[in-house]
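Listed below are the structures to be examined.
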Structure I
Amino acid sequence: MHVFVTGATGWVGSVVVKELLGAGHRVTGLVRSEDKADTLRVAGAEPRLGTLDDHEALRAAASDADAVIHTAFNHDFSKFAENCEQDRRAIEALGSALEGSDRPLLVTSGLSGLPRGATEANMPGSAGPRKSEAAAQALAERGVRAATVRLAPSVHGLGDHGFISILVRLAREKGVSAYIADGGNCWSGVHRLDAATVYRLALEQGASEPVYHAVADEAVPFKEIAEVIGRRLGLPVEPRDREHFGWFAVMAGGDMAVSSAHTRAILGWEPTGPSLISDIDQPGYYAG
């Protein structure tokens, strides 16, 4: 299968590319620079220069492929609403190239807006600015074989520059590893290699489900995350109000614990990577 992957050198996209290549698929990846193109060539994939705003290039690349995986997203949270709209338009462009065919599109989203214990059948609320899943649903209503992979808030692994790294940096700056209230709100987690397997399996099985949960640890109390960070940094672990976390308070206080039982059953997916707590309890997370 020839798969077009956006975000092909990113944290998630790079391991998705590796997973696909390892399973014998041909991969073309969207990259923004020649340096990243060289990285992709070394990995064994074909680079395609472009950005998420270049809709003609997205449509052309999707038209040339048997399937599309969209992992790219601009994580500059200072212009989050603008980036969400960029993401929605890119998904629309990719989907328009697949309309009228049976070629699948996998879109990436998160767990915000879902109730605690949600399954793949639960739909997120419409209040948040990110519309990745809604865009995929709109394409599916037009007959496109579009599905969403919902990633856990922590897609972890050494080199992680996501939400755990934000908490580590905040703890260093504030001198305390903090949690909100009693810290009983839960995150879910998945090792990045396990997440990549979800994308591959979903694609190989024709993206037959509307939603997949790339979630290994379904409910990790936020206080436990704070305790590991505090111990590793030699800092106190204490409750703080939401203002302590600034813009990150929505995530720090979020209760993002969901079930992945259906995804495991339908795909035959069994995560094999380390748990979130054991993974972040490594010196490499705190170097530098």
Structure II
Amino acid sequence: MRFIYHYPEPSGPDGDVLDAGPLHEVAAAAERAGFDGISLSEHPVPGLRWLTTTGHQTLDPFAGLAYAAAATTRLRLHTNLVVAPYRNPFLLAKAAATVDKLSGGRLVLGLGAGYHKSEFHALGVDMDERNALFDEVLDVLPLHWSGEPFGYRGRHFEARDVVARPRPVQDPIPIWIGGNSMLSRRRVAERAQGWMPMIGSSRLSTATRTATIGSVAELAGLITEVRDAAAAAGRTDTIDVQCAYRDQSVHTPTAEPDRHREALAGMEKAGVTAVVISKPTRSPAATFEFLEAFGATYLS
């Protein structure tokens, strides 16, 4: 199982997005500690009400991950996740291809349909169209990345006999889709290389506008369903599954390590191939201390 470090993002309307430490230094420290990847999420214009409850600020994920790539050599670069309907598909494809090219083929493109209503309004995107727009993105990405001439007509755009470079290093850039819904799982089985479900309470599911997955045992059954559906569609590749480890006591990595190892092993047995680890630090010293301790305890 691979471990992905999610760069801590400040909650609330205050605080700086780099409070946890200089991104390039944190990425390099995560690589030294033994993490397999680093991830950034996306909220280009979060609403104040959301920020004062459960929300958080973010960097631009593509700019941030390109910067992290320059400070590392093997760390995988994950968007966790980019809201596909927010962008014109060609701009999204170009940004992803650029990061993959500059990093030597290390991008993992996590995509979601989005749930933050005020952000859709602020960006001028009809939230009711989000699933149709998401499907257009999934159509366009492989066409754009092929480096060959193509055309495509979407709801709000039309490309005629166009060609885009650079080609990504990876063929294709792995697309991991977030969300617990049946629609998300079907997209994964048919059109993606990974699934990013969330285990949590109904409150979490309501906030993120997706179905509830309440336990690792429940997740295991859904992972089997997704992989069986992919096989039925004629696929022979393995679908990756990424899930966050939410037990906050792991924020002190040396506390109860055997219990955490057992829980992580249970996730792996269920079919999870990548686990996201994070701690909400507000200083570089605290971030580096956590990375070093977690690496020494679980990744060495």
Structure III
Amino acid sequence: MRTRLLQVAALALLFPLAGCSANTDDDGTGREKPQQPSAKQPAVETPRPGDQKVTMTWKGKQREYTVHAPPGYTATERLPLVVVMHPYPADGTYAAELTGFNAKADKERFLVAYPNGMDQAYNALICCGAEDDVGFIGAMTQRLVDTWKADPQRVYATGISNGADMSYKLAVELPGTLAAIAPVSGGYIGPAAQNPSYMPKTPVSVATFVGGLDKYYDDFEQGIKSWSERLDCKAGQAEKVKGNNTRTSAKCRDKSEFTTYRLPDMGHKWPGSKDQTMGDPVTGVNATDLIWEFFASRPKMSP
């Protein structure tokens, strides 16, 4: 089983995102259970600008995520939602610092959610753990649509490494939820992905970033090939994108798109980030900017 270990020293420097805590409860189906009278009721999150940490119970376990809303946000407006998922081992705080999505959200006006995996991991395509992270993230997303008024036609997911693998899993196992995903240094790989029937049932466009020096490069390329074959994606000619980097775009049978950024001089990193552990500031492209550009023009399509 593949694991991706980050430097312990780097993780020791992470600090929790600021914000108040909230608690919600559900019965494992995504429906909230009625609150029983008690002397002290748990706090309910209040949609507002900035960062807010939310705790919810999912299948008997406490799960956490952090929501970031741009300045001037009110729950009267429908904003896009980007779910950003961390690598293993890490958490949403690190994902926010690595990707810079909060600043991007403030500038472009969208919501960001950073779900925390159990024990700093998601149960993605090839690792790690056995939690129902698909169900948890699905319930989190629905709550953000209901409570924070996220636009259900513009819900997106991205992540790096374990979080990138998880974005592929969500695209397949949460049909009708996501408009597009953007896996960075991750792949459509593992036992489930080897099953020819394991593919999205509703259109989900993809923009993925793979480094030529990544030791998993061949696995990621095989995943791109499998996805493309199953959805009959026809790729055009590769075009240069700053230096030796290339971008290849494909149109798929279900009218979704698959765009691949191949960065020959990058390893297992997030291009454009200055983070000392998983950032690559010299690649020549900024993944966060390109991901939002891709998402912003692709609302959810009808099956």
Given 3.8 for distance in nm of label points 7 Å out along Cα→Cβ at positions 65 and 177, calculated: source structure among I, II, III: I
Read-out distance in nm of label points 7 Å out along Cα→Cβ at positions 169 and 201, computed value 1.9, structure in I, II, III: III
Answer label among I, II, III for the case where P(r) over Cα pairs in 10 Å bins from 0, in percent, for residues 97-160 alone, calculated from the coordinates, equals 18, 47, 31, 4: III
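All of the numbers you see were taken from the coordinates with simple rules; none came from a lab. Computed from a predicted model, the values in this text were never measured in an experiment. Cβ atoms are built from the backbone, for glycine too; each structure is taken alone.
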